[in-house]
Structure 1
Amino acid sequence: MRIPILRALVGAAALLLGLVATASAVTPFSTRYSTNAAGDISIIGNSMLTCPTAAAGCAAAQAGGTGVNNDFTMTRVDIDGDAGTFDSSSATLSVPAGGQVLFAGLYWGGNTGSGGNAAPDAAARATVKLRVPGAAGYAAVTGALTGNEGNAYQAFADVTAQVTAAGNGVYTVADVQLGSGSNMYGGWTLVVAYRDDAAPPRNLTVFDGLEQVSSSTPSKSITVTGMQAPPSGTVTARVGVIAYDGDRGTGIYSGDSLSLNGTPISDALHPANDVFNSSFADRGSRFTAKSPDYANNFGIDASVFTADGLIPNNATSATIDLTTGGETYLPGVVTSAIDLHAPRLVVTKSVADVDGGQLLAGDTLEYTIAVGNQGTDAASNVVLSDVIPAGTTLVPGSVKITAGDGAGAFTDATSDDRGDASASGVTVRLGSGATSTAGGSLAVGASTTAVFRVKVNTATATGTKITNRAEVAHNGATSGVSLLARSTTVSTTVEGAAAPTPAPKPAARITITIAGPSVLTAGKAGTYVVTVRSLGPATAKNVRLRIPVPSGFTVTKLPPGFSVVKGVVIGPKMTLRKGARRRVVMRFTPTSAAAVRGAANLSATAGGAAVRTVQDRTPVRVVPAQRPVPAVTG
């Protein structure tokens, strides 16, 4: 199943932002929605009229054969079995997992007809019924007309709230006001702009209006201005249009064309001389996630076209040409998702229970946020923000940068260094040149890592999910465009209540620290010192040290009595009186940078009889070994 997703490199500011038509439009196109975000636009929808099943040639036309609404007495589609509706059809929305709906526009329209075959109530054409996934029934949706030409119309309603709440699934629309009989047409579409952190940064734009191309005005041109094409490389462009009354046929029904900068656009489902042929498609692949699923939709188009290489580098304008060989069609919506020459910050978040074992009320969680630029431009003013999760409390003084420019610990005070922290959240200004008031720059290929800790409140109930997601605001260094990158949501569950506070009595307490290099060269060993200290007042007995060997590393030196068991360095049991310490020296060697796959965490835990387990960790980044310079001969 494929949803039409428009990814047009037709401009970086806003496709059609400067619409100028050489002939007057029924209703000029204007910007309905525009934003810059990693994400895309999906279009779903369906027809509300089809040919009578018993009519000669109807079945073949519905299956994709030649057939036009002029040749049939068009009848209403009504799939819902609800006596309270007079037409209905459905389609399935499928936004990627983790996607966030930014905008959802419901469009509907067609021909209300006249006489005995007129729409049930043409005066109500700005109102329809919408049933969202999971709903038991319909809700009324009232919109506004975006265009009206005689009996032809298009209406729009913002349904962002409804789609955000309902999410993916089957959407059904009913009671679109349309006439029936010969030459009648109409249907609906749902245009959804969404954030997708796995997608490149794009300008997401939706335009609507109502234009008419007909035998009296067989060609129209739209000049697009204010765009910004990439400075180098082939410019990839995909253009999508929603239109009404396009016919699938020959003779007078052919001749519909779409061109970009003078070059015709077509694909396997859209011949060059019959582009508007009643199809729902995405770059040559038919959209089938709808009911009923007709290949020929008898007068409604919602298709995406590939137009690679038709926009020159650094272009700031382009021209869209529409023609017809003698029929009439009405474009109503244009959408674009424009790949930007911009940074693409990938934010990876992880969480660890510092205390080890099950997560209990009273334990400490450490969040690690790694940020890397995988885009085509440097990022400027890079600022990480993170909310303190419900059920936890910030650990004071725990905010720090552990890798990248400005590594170090920060105070919690506002604007005295790169990091700020409070009971509500954490802010860290990342990148080269960051200050106490502004984020820095992250070059293409550069990365950085920040951490902070929270303590699970003792009153947090068993079974509580603690969820957290980081955001990194930044700008494109070249374009200045504002962008926002997000991590995946990490979640941990409190598995037990905090242990009851015992009566005061002498207890054994220990601490553990790891010291060693934070950067290693592949193939070269690094020496790490793990120190366990007894804080008393009681003697710590049967204390045992455990150090997992990070993936891609080998152990090249161990102290006497230590061994590696199933990838974990395990030491002998120790007895430590108050004030005593045990210092363990060992060496680890990364086999290769590729084997480690970025940064690793070297961690160590220690615990014993009636001694609470403690843990420390240090990030280790592995860099490739430098290749030897060949000797100069000759």
Structure 2
Amino acid sequence: MNASASILPTIKKAVLTGLVFLFPLFFLPFTQEYFITSKLYLMGFGSLLLLTLSTCELILSKKLVWQKKQFDDMVILFVSAIAISTLIASPNKIQALLNPTFGFVSLFSLTVLYFYLSRHTISTIVMNISSIILSVVSIIFFFQPFAKTTLPPVLQFLKNPFFSPTGNMFDTILFLGFICIFAYSTIMKERKNLTSSTLSVGSLVLGLVAISLLLYQLVKASFFTSLTPLSQSWYGAVEVLKQPISALFGIGIDNYSAMFTRVKDYVYNQSTFWQISSFTVSRSAFLHILTEAGLFGIVGFVLLLLSLFKSVTKHAHETNSKLIVGYLILFALVFPPSFMLFFLIFVVLGSVASHENTHAPSHLDLSSLLPLYVGAIVLSFGFVIGSGYLLGRSYAAEISFKKSVDAIAKNNVKEVYDNMRQAIILNPNIEKFRSNFADVNLLIANNIASKATPTEKNPKPPALTEQERQTVSQAIQAAIEESKAPVALNGQKAENWVTLARIYRNILGVAQGADSWTVSSYQRAIVLDPQNPSYRIDLGGVLYGLKNYEEALKLFEQAVSIKPDLANAHYNLAWSSYQKQDYQRAAAEMQNVISLLDPKKQDADYKKAQQDLAEFKKMIPAAENQATQEAVQTPNELTIPTPAQEISPKIELPNTASPEAR
């Protein structure tokens, strides 16, 4: 028994070392997102393994041993703030728990990592080795060695010029920069230690080369301009403070996009990335925490960093620690949150705390307290087994979803359907699972309904059989229910309402009542994202197709006012005016369209607009034709609403199909 007890600390140290070493490099191609998702489950299962080993120690020793460390209270405060925000403010609590960037599971696993690192010192060599491997991989893939190589589908990601084991090049730069600072200080401090110095020099040199190449790629790809605008990030954080509950607990974890659409303004629509309806993270980690977790969360985070900075500044000779902490704080201020950022912060917390022995260990002998001894073991194993089961189901759901996505490329509808259904059974609370399953059911319904849709080759197709009508009805109802699920999970996100509206819009010619449901869903989306011109164009298109030209025209006018340089908004407004027999305005708006198009880059659209303008001008006296000033040229695709394909008679759906029935 004593031999077993002595082995367990060694195993725990090996697990800790493995987690720290693997985190920057670990990924598996078994989920749709290979990298950050894999790291989430690595840390989740790794933390449960550490807790299991500690429980085994308790069984063997019958003693609880605890040594308080200086950052324990601050870490617990911060993670508790995230837990409270999830419970009180997050609409979709399960998805918030599993958010890998800034969710409770990721931060809880890092908290467990901190507690073990602060009590078990591990060699810093492991991170140097990780950085060397990561640097070599980054340098190799800069030259795209597999660009012209035929690879199996599972390895196609190796052709991605932005491939990185960390998940993205930005996290790679963050990690390598962190190691470069650490390596430089190690070289200055341990010149006589040949092994340590050699590794440090290698990680420093390779890291700097890799960072230079990665920065070149990011600048070339205009990556930094695609980050969430700082002004919108600031507006979102300020908006949170206007209500007492949101000021304290934020808008909720995994809910940043709902706040972004609320504060998005006219200026954003004039930017180059206006077509991005929302961002999922803020520009700054500090602002993101304030927005999603409120004052409770940001105060906990600031106190945690202040206590860390205060600790490293107590020792004048610890210049490397000051630089590292300053580097992480700067990144958190200037750049978005990431799993890598929090990982490095918690590793530094654990490393610094491991060298501070401010409290003597406390021992509680449970050998004579049998109920407490048994209760502690049962609670610990119960937590580990329960958490492991739920985490395992979640990971299995991700794997099933990945299989369904892969089956799309094979055009195997049955495999797509079965795997996506299995993913939802395993974890019904992931919004993308439900919205994608809605599309699959809609595809099945459309494939059957198309048999009864008139075409040029077959203007009088046979009517659907009763069995086919029942199948279409069931598939449509399933599509509606699955598209309503994301709304039920989080009705604050405009994109969830748009998903529902899109499903309704696709069954306009098939199901009774779909027209009013489509309009209602788009209206909800517009309320949640009032500065989005695309939603108004989509809703206007629905009304145009229903020949409600008056209301369609109003929506197209709103779209134009929100984004005056959007050619497609003017195009739809022109046709709505034409249908209203306001030919003068129709011609003027079509002239606006022409002025907004680039005849070289958008030749087809440009010619199409010219032809339409010529037709419009025939309807008015030549003397009344007016041209308008040219505007900024931006690439757009002109589309005019077209009537939905119909089957007769339309399928009757139950009242539960309405968006109001949830």
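Computed from the coordinates by the stated procedures, all read-outs in this text should not be read as laboratory data. Owing to the predicted nature of the structure, the values given are computational and were not obtained by experimental measurement. Cβ atoms are built from the backbone, for glycine too; each structure is taken alone.
Where does the value 1.26 come from, among 1, 2, when Rg/Rh (Cα atoms, Kirkwood Rh), for residues 272-375 alone is the thing being computed? Present the calculation step by step, with values, prior to reporting the outcome.
Values: 1: 1.26; 2: 1.17.
The read-out comes from structure 1.
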Ranked by Kirkwood radius over Cα pairs in Å, for residues 400-511 alone, the structure on top of 1, 2 with the greatest value is 1
On mean count of other Cβ atoms within 10 Å over residues 256-263, which of the structures labelled 1, 2 is highest?
2
Have a look at 1, 2 and say which one yields 2.2 for distance in nm of label points 7 Å out along Cα→Cβ at positions 528 and 592, as calculated.
1
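Looking at distance in nm of label points 7 Å out along Cα→Cβ at positions 72 and 560, point out which structure of 1, 2 has the largest value. Mind showing how you got there, number by number?
Numbers: 1: 9.1; 2: 6.8.
Biggest value here belongs to 1.
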With helix-only ellipticity at 222 nm (-39500 (n - 2.57) for each DSSP H run of 4 or more, over all residues; to 500) computed for every candidate in 1, 2, -500 is reproduced by structure 1
Of the structures labelled 1, 2, which one yields 0.35 when FRET efficiency 1/(1 + (r/R0)^6) of positions 216 and 384 (r between Cβ atoms, R0 = 41 Å, to 0.05) is computed from its coordinates?
2
